[in-house]
Structure 1
Amino acid sequence: MRNYDLDFLKHFSMVIAFLMAVTLGLILFSVYLHGELPREVSPVEAKRTENRIAPAGAVFAGASGEAAKAAADAAAKAAAASQVAYGGTLDGAVIYDSLCAACHKAGVGGAPMLTAAGLGARAGQGKETLHKHAIEGYTGSAGVMPAKGGNPALTDDQVKATVDWMLDQV
């Protein structure tokens, strides 16, 4: 063997030995890290911590606090009412023209039209069944009715009023 071959083998063996030492060190370090499991929290300590961070008492602001609370409740009710579809109207004609007519005027998706042959045939099922299908949705052999006509902001009373209006038109 030539001299430069021996030098290469010597350096290559040193590199391999160094990499083996690093690998062994990493293995031992990972065993050390994963060998320590966190200890289980004692129920007594958990209860003591909960008691320590619990609120010390309640705040009573007197008459002015009651008035502020009443005003906040009224504002919350007004905000919730503004989230109801079509301003909360129970006028079936308004809701039908704005939402239902898209399917029921043309019979899209098997929707019954406002005729004796269309909706009149379904009226035999009874108002309660039609209300239920309009509120919860219905999939049948004749077609598909999405829940609340596809507008979840409608209230049940609005849906019932619209179904009743539609039945009155037949």
Structure 2
Amino acid sequence: MDAIEHYRRLFRYDRWANREVLQALRTSAADADPAAATKQATGEPPPRTFKLLAHIVGAEWLWLARLSLPAEETGVWPELNFDQCERQIETLGQVWDGYVAGLDAERLEDSIEYTNSKGQPWRSRIEDVLTHVVMHSAYHRGQIAREMRAAGLHPAYTDFIQAVRTGAVGD
């Protein structure tokens, strides 16, 4: 497998995992553990879980803008509802698919210059940015899972190997 196909698979995984989390958040009321009623009386997911998912969306748009692609200006911590988040996840998946499809191995080694959220200038290789985007999202999905478990809810199973097993990332 070449590097471009590797990144295609990673971004298919990212979209799949974000969809899985969104679905778990949507259905969490039905899955609520009765013992958790005192922790989460409404049966709704903890507010922080949805903020984290919206942050995943916002951060991915930010990185696309840093890569000089047309990107939604949502901010790093956008206020999005379920439907907006769902649409953004689908749109992001399409944009990432198109971006990665237009790359070649040489381009992966190119660098971009950008300013981070603290105003500091940085330079990073495109392949490192792509890896970071997927890992950043996975990190926050883990936080979402922790928050859901603490509230007695059942988080999505979003391990990469699960995406492979279910055929979500292709061969």
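Couple of notes before you dig in:
- If FRET efficiency 1/(1 + (r/R0)^6) of positions 6 and 102 (r between Cβ atoms, R0 = 25 Å, to 0.05) is computed and equals 0.00, the structure in 1, 2: 1
- Structure with the greatest value (metric FRET efficiency 1/(1 + (r/R0)^6) of positions 14 and 118 (r between Cβ atoms, R0 = 30 Å, to 0.05), set 1, 2): 2
- Value 10, 37, 33, 15, 5, 0, calculated as P(r) over Cα pairs in 10 Å bins from 0, in percent, assigned to which of 1, 2: 2
- Looking across 1, 2, the calculation of helix-only ellipticity at 222 nm (-39500 (n - 2.57) for each DSSP H run of 4 or more, over all residues; to 500) that yields -18500 traces back to 1.
- Which of 1, 2 leads on relative contact order in percent (Cα under 8 Å, 6 or more apart), largest value: 2
- For mean count of other Cβ atoms within 10 Å over residues 62-69 computed as 16.0, the structure of 1, 2 it came from: 2
- Structure from which -0.41, -0.94, -1.30, -1.40 was derived, log10 I(q)/I(0) by the Debye sum over Cα atoms at q = 0.12, 0.18, 0.22, 0.24 Å⁻¹, for residues 70-141 alone, options 1, 2: 2
Throughout, read-outs are computed from the coordinates displayed, never taken from laboratory work. Fair warning: this is a prediction, and the values are worked out from it, not measured in the lab. Cβ atoms are built from the backbone, for glycine too; each structure is taken alone.
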